[in-house]
Structure formats: structure tokens, C-alpha cells
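Below, each structure is written out as C-alpha cells.
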Structure P
Amino acid sequence: MKRWIGRALGLPIAFLFLYCLLALIGALIPAGSQATITPISKAPVNKSRPNAVQLVSGPIHYDFLIPLDAQVRARFQFLEEAGLPIADPRSRWLVIGWGARSFYTTTGGYQDVTLKAVIKGAAGDHSVLRVDVLGTLPNLPDLPKVRFDADEYDAFLEALTQSFERDEAQGVLRLPLPGFTQRDAFFAAKGRFHLFQTCNTWVARMIHASGRRFGIWTPLPYSIRLSHALYLDS
């Protein structure tokens, strides 16, 4: 009996270890159109990539922090129509991230997330995009950056806009859910969230879409940090 109990307890531990190991390996193996044969090394600063997007991290999640220049304002005009102040000249930054609806939309801290939301997210849940608009950030920390040339940046922004679920009549679908700040909002997103398709693998997919190389599977925050250090850190 004790042997079977030991095996039952050991299976989740073994799965967790394997998952974390694969998350490490996935960060090491690059994907993206420039990715397959270039050796792993820190690339020199590329002066031809003037467009910089920053990565903002929480304990388990990464968002993109995008400067609201004219190109971004034009590309995300549909968010203005959905009620976000994209065109307001006082708006300087766009924050966007992807996640599981039940887990990601829980207001408060991580201590407020229910076990049901955690299980649902791991097994499979509808996805949402959280979008926030920020003003001037005078004390912006030195965050990890992803640099793009003009074509890469255009492809990256297109991938972001294509992540929104759309309705033929209404366009993007803003959800009637409370946000975390006074100006953020949740939107229905494409794809389902689950243990193998997380908020951090979405970050990697957006980077891959630009043509920049990045880890092929990055489900955990350390996967993002490692892959950034190997392939994007200049």
C-alpha cells in the first residue's frame, strides 16, 4: 500500500520536473525565420533595428510594453473605438498581454486566484488579452528589450492585432470584466490557454512572427529570460 502511495505522490513531482526541464530545453532551441543554423551567442548591437519593445514581467507572466508612436496608434485604432484612449496625446505606452480568462481576469493578487481557476487554466480555458494605456513613465526601469527593423516591427504589430477575436458586426470583443487599473480592459482572444500554451509561449509566438529568433517553447518566465539572453540581448 505504501509503495502505491509513494508512486502516486511521485508522479506529479516527476511530471513537474519533466515540464521544467522541457521549458529549459525549449528556451535553448530557437525558432523563427532567422533561427535554425546561427550558433547560440549574444548578437552585437544592430543599428538597423531602431524599434524597441520592452518586456514587463510579473511573478509568472510577461507583457509587452510598446511605445505609442504614430504607427502603433494607427494600427491599434480599433482599441480607441473600443474605449481605450489610444489617440490621446497624453497616452505614451501600450501594455498588452495574453492569458487564461478565469485566471488572468481575477482582480486582486495571486492569493485571490481560486484553485478552480488554476485547474481550468492548466487543463484548458478561453484566452483573453489585457490591454492598458499608460502616460509618461519618468522612472522607467531598464527592462529587457526586443528590437525590430521596419519590416519585423510591422509583422510583430500585425501578429498582435491578429491575436484579438473579432465579430463581423462588433469588431474586437471587449469583455464586461473589471480591469486592474482605471484604463485597462480585457478582450476576447484567439486560441485556448492550457499548460502547454501559456501567456509566455504567446510572447514567443509574437516574436517569432516578426522573424526574430527566440526559444521554440517558453512556457515559464525563466524560459523567456533565458531565451532573451541568448537570442535578443545586445
Structure Q
Amino acid sequence: MLKTDLEIVIPIYNEGENVILLLKKFENLVKTQFKVLLCYDTDHDNIFNYTNELKKFKFEILLVKNPDTGPCAAIKKGLYSGDSNCVIVYPADDFLNINIIDKMYSAYKAGNDVVVASRFIKGGSMIGCPLLKSILVRMASTTLYFFSSIPVRDASNGFRLFSRNLLNTVSVESKAGFAYSLELLVKCKRLRLKIFEIPARWEERSQGSSRFKIFKWLPAYLRWYFYGLGTFWLRKGPDDVKKRYK
């Protein structure tokens, strides 16, 4: 495996056609040198129908099997499978934000350990989101911004860059949904590392079905929501952050 400064982790579940189209756009639009880790659940995933096409790209592509099932376990495996200096978790169906990958990497090079792709700052947008999901996401992000020291407007988006420094310092304890993203954000803040936010666009997918399960995953998000509040109100700092374990 060739070492690159940036890895892009893409959790997939029968997203073969989308992935090939996405990787073609990466090849044309992303200037930063990178490699891709495709994290899949089962050996029956339709990505294996496209293995010959995967070999044609000029960047390295690795298939990483999820040791469990679900997006959180797949992403966690991807985060810790590589050796790059930073990792972006990127959705397989997102064709709107390819142009900000280089910007996220530049923000990392400027000294930030988490770079947030934000739907809720100027230049960002969230279109077609189901009402209940929209209310919960906006409420959580807004209250964390105003009532804690989390310096971002979009706390829950799973599309995010993380430094290897952060990943090697803390463990990912989350086991459900995309809670890992909020977890790493609030732990980064408790460690007093730098966080940066850039605008991103989000639209409800028009093909396939979303794997986002609000009520099933809500307890996992609430755990890290209150952790984030505790950093400010309980004056928690780096000494209170658990060290990484395997």
C-alpha cells in the first residue's frame, strides 16, 4: 500500500454504480494526491461486479471489509486501516461536494485536526431533508454552538476530515449510525485541538434509500451531545479524554 498524505474513506452498501461515477469525478476534479478505501459489509456487495473498473483509476483503491455490519463499524475500520496523515469520510452518493476536498485538505495543512463540511453556514445548504430529521439536526447543532464551546454550526454531518494525530490520540467508542463524527468532534474540542468549518451542500438522495435511522441512533448521538456540553459547563479538558485503545 502506497503512503499518501490523504485517504478518502467511503462506506458502501451495494453502491457499485455510484462509486464508479464518483471515482471518475475524483480523478478529474481532486488535485490532492490521495487513495480511496471502500468499506463494505459483505462479500455479496455489488462493488465486486466492478473490480475490473476499479483497477483503471490512477489512484490506489483498497477494498476494506467491515468486521461487523452498519456504517459506523465500516467507517471505524476504514479510519484505522490506513496510514495517511489525515482521512476524509465521504458519502458514496455525494456528487455535490467533490470540489471542497482540496479545500478540506488545505485547512488540515493549516493546522486543523477536524475540518467540518457544514450545511449551516453561508454557502452551505440542506435541501429535501425530512422534517423531523431536519429539526433534530438543526436543534442539536444550534444548541451545541450557543451553549457549549463547540465552534461549528454543523455538529452532526458525517462528511468530515480527521487528522491522524486525533485518531491516534482517542478511541472511537460509537457503535451506531454516524455518531462517530460527533464523537470525534467533541473529543477534539476537549483536547483543545483546532477545528475548522467550510460550507458544503447536502440534498436528500433521489435514488436508493437512506440508511439514516433517527430513533434507533438517537441515544448514541445524545451521549456525545452531552459530552460536548460537559466540556464547557463542567470545564473538562484533555486529561478527561480517554486514550485510544484497540
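What to note about this one:
- Structure (P, Q) behind the derived value 7, 33, 39, 18, 3, 0 of P(r) over Cα pairs in 10 Å bins from 0, in percent: Q
- For 19.4 (mean count of other Cβ atoms within 10 Å over residues 62-69, calculated) the corresponding structure among P, Q: P
- Parent structure of the calculated result 0.95, given that FRET efficiency 1/(1 + (r/R0)^6) of positions 14 and 182 (r between Cβ atoms, R0 = 41 Å, to 0.05) is the read-out and P, Q the choices: Q
- When mean count of other Cβ atoms within 10 Å over residues 158-165 is computed for each of P, Q, the one that comes out at 21.2 is Q.
- Calculated for structures P, Q, relative contact order in percent (Cα under 8 Å, 6 or more apart) is largest in P.
- Comparing distance in nm of label points 7 Å out along Cα→Cβ at positions 22 and 166 across structures P, Q, the highest value is found for P.
Taken together, the values in this text are just the output of simple stated rules run on the coordinates, not laboratory data. Since the structure is predicted, the reported quantities are computational estimates derived from the model, not experimental observations. Cβ atoms are built from the backbone, for glycine too; each structure is taken alone.
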